[in-house]
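Some structures are shown below for you to check.
What follows is calculated from the coordinates using simple rules that are stated; it is not laboratory data. Note that the structure is a prediction, hence the values are computed from the model and not measured. Cβ atoms are built from the backbone, for glycine too; each structure is taken alone.
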Structure I
Amino acid sequence: MHIVVVGLSHKVTPVELRERLYFPDTALEEPLEKLAHYTEGGDRVILSTCNRVEVYGHIQHLAHGSTRLRQFLSDYHGIPLEEIEPYLYTYHGAAALRHLFRVVSSLDSLVVGEPQITAQVKEAFAIARRAQATGSVFNQVFERAFAVAKRVRTETRIGEQAVSVSYAAVALAKKIFQDLNAKTVLIIGAGEMSELTARHLISQGVKNLLVANRTLDRARELAERLQGQGVPLGELSGYLHHADIVVTSTGAPAPIISKADVQNALRLRKNRPMFFIDIAVPRDIDATVNDLDNVYLYDIDDLQLVVQENLRARQREAALGEMIIEREVEDVLRWFDEQQIVPAVIRLRRKAEAIRNQELAKLFAKSGAFSDAEREAIEAMASSIINKLLHTPIVRLKQESQSKAGSRYLQALRDLFSLDDDRQ
């Protein structure tokens, strides 16, 4: 049996094709049932997100099974295989395990270290398990994958660095103020970036929020969603000094906050620090504001530099994650090989014991002149012969289990001793 994954991802596949191959997670039971025909009833899981579509199967015949998994994607979605074939990747054995562990640990994500993919794989596996599409092998493999993802996240710093402009701004704010619970935030502009930054700030404890916009209704609408207060942009000077953190993204053609505005706000605040996040292009805040004491101004370029450095830091941490994954892959391979070797060894010993018992019975039936002590000696000798004959091939089989020859030795053992015919 072989673990195989066939899929495509954001790396080379256009979004238009990914959309056509998408499986809604609310209706995975039906494709999982159809996939059983392609895996000959073996374990199967379908992972479908906006960035990847993957089919995992535990199949009997590697070459035939891999082809069948690719064919499933084509047949189910009604897309000619030659149209999707150039974008597909196929992994099996150790490479399939490594790929799964990297995906779950977010080392293969568009944004390395993002946590959403772990939850998405957990949901895909849970759906497959509820649909009785997984057995002992995939249950073990996927549970180990989730444990690996936890190790990567806790033993590295891969998820600590902000890799979006809005979250980088929040991370800088926390460095300046440490505790954001008692801080007042002024959002200027009611666009998507402003709202996203505001939501990140709220998630970090901000409770006092003001929203200013040229259109007061838009300001109040956003403020209501964020449980804040909407104020008119024309009265900005009356609110600026209340703000510890100011986020601006208006798209105005010229700066809307001057150095004099900030100097006045500082005077009213008795020089308590102010943090300005200017994510507008053109910039909303006069750059000379940064010359003032107790003022911290970051524009979009500053934040992009922070994001790029954090991405590089995540890549460095990802290298540590890869080392964890390699060790875990080796552990699972050992477990997987044991699952295949142990039953064969047990059947071999049972067959040898059956032959021993038959031959001893014949011997004792022909001659009843043996004493109890002699019978015990003969039985012990027969057992010893069996153990010594089987010892070397069994040890060699275990030693070679991690090599390419291991599977050949195992199959040879089954064929030479007709072990597959002796399953009980």
Structure II
Amino acid sequence: MEYQALQSGANEFSQPVVRLIDALLTEAVQHGASDIHFEPESSFLRIRYRIDGVLRQVRSLHKSFWPSMVVRLKVMGNMNIAETRAPQDGRVSLRLSGRPIDFRVASHPTTHGENLVLRILDRQKGIVPLDQLGLDDALLGLLKTVIAKPEGIVLVTGPTGSGKTTTLYSVLSHANTESVNIMTLEDPVEYPMAMIRQTSVNEAAKLDFVNGIRSMMRQDPDIILVGEIRDHPTAEMAFRAAMTGHQVYATLHTNSAIGAIPRLLDIGILPDILSGNIIGIVAQRLVRILCKECKSPYSPDAQERKLLGIAANCDLTLYRSTGCDACHHQGFKGRLAIMELLDMNRDLDDLVAQRASTRQIREAALASGFRTLAADGVRRILQGVTSVAEVGRVVNLNDRID
């Protein structure tokens, strides 16, 4: 291993394993990684960083390094070093590259030893102003209109790692004034926010989402954030809060904004409850941004023009990834969100109350100006910000072909 290639902030007289761990954490932060994977194999330790949503192997060490490394990481995370057969969670707070960085540590037993994953929580990147989320003026204006409504529930949907937390924190930061009381219940709290009462779910203390929401409602809140709706009791309490004069934000795992409605019906929320209480549903994905230094222009073929809805006789230049030193030969550097926002109106509420099909709700939404995830992705492709292949990786562009 080339130790000279790693920059460590540890004292030069520290133990080698301390300097090694410190150097790896510093390098991951400098590369903009979101996660660090320590993965023991039969004869070696694989170390990977997740950068821009994609895992990359960065180091391979002899397995003899791992026992001391895992002990060091567990000590830093206040975890039980003697327990190797059960999963554990921990948290590390350090100052790296001149700023505070938190790491959420999770261990998991495998056949080759304990696997450790560190989620990097960079406070500098965690809270983005609403106007800097990269939304166009129309979508940003619609989002501000939705969050200005005094009561009801706003759902943010998407798979793990799609930027839901970043969007929610941006919304809360936008709404955070001395005239409102904002309370959150998260699993766990990722980024501390000034003037907001944040609480982590604690099953050992019998503080789950249901009990937590019930307790928060006695704290005179104006806005409540529920980290995730996973089951009927949590959904029921979230809607109860929305129906009693509170503005509620929550995340849900669905593939689209409209898909949140059948999901909530499936877990037992009645159509009459959904209708009139959901004020907006956001669905989003993260796409990688083409490297400005090396992106390559080309003329799209007939199939790509069909996917994008561009006529054959229209002059059009698109861009694809190439790779250079600036982007570590990945062709991409950074990520941005593509988003759809379903603004619930009376017509849509009526359809929900009538248990209308997803197709009927979608047709009514499109008729009222709803723009899909795929359409927002196409907007970014035509701007030259990302590629057809990258958008196609996270959304189905074929849905645009009817």
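A few points about this structure:
- Calculating distance in nm of label points 7 Å out along Cα→Cβ at positions 95 and 183 for structures I, II picks out I as the one with the greatest value.
- FRET efficiency 1/(1 + (r/R0)^6) of positions 159 and 359 (r between Cβ atoms, R0 = 30 Å, to 0.05) derived as 0.85 - corresponding label from I, II: II
- Entry that produces 2, 10, 15, 14, 12, 12, 10, 9, 8, 5, 3, 1, 0 once P(r) over Cα pairs in 5 Å bins from 0, in percent, for residues 111-222 alone is calculated, selected from I, II: I
- Source structure of the calculated read-out (P(r) over Cα pairs in 20 Å bins from 0, in percent, 24, 52, 24, 1) within I, II: II.
- Value -18500, calculated as helix-only ellipticity at 222 nm (-39500 (n - 2.57) for each DSSP H run of 4 or more, over all residues; to 500), assigned to which of I, II: I
- Structure (I, II) behind the derived value 5.8 of distance in nm of label points 7 Å out along Cα→Cβ at positions 87 and 263: I
- For distance in nm of label points 7 Å out along Cα→Cβ at positions 119 and 335 computed as 1.3, the structure of I, II it came from: II
- At a computed 0.00 (FRET efficiency 1/(1 + (r/R0)^6) of positions 287 and 391 (r between Cβ atoms, R0 = 41 Å, to 0.05)), which of I, II: I
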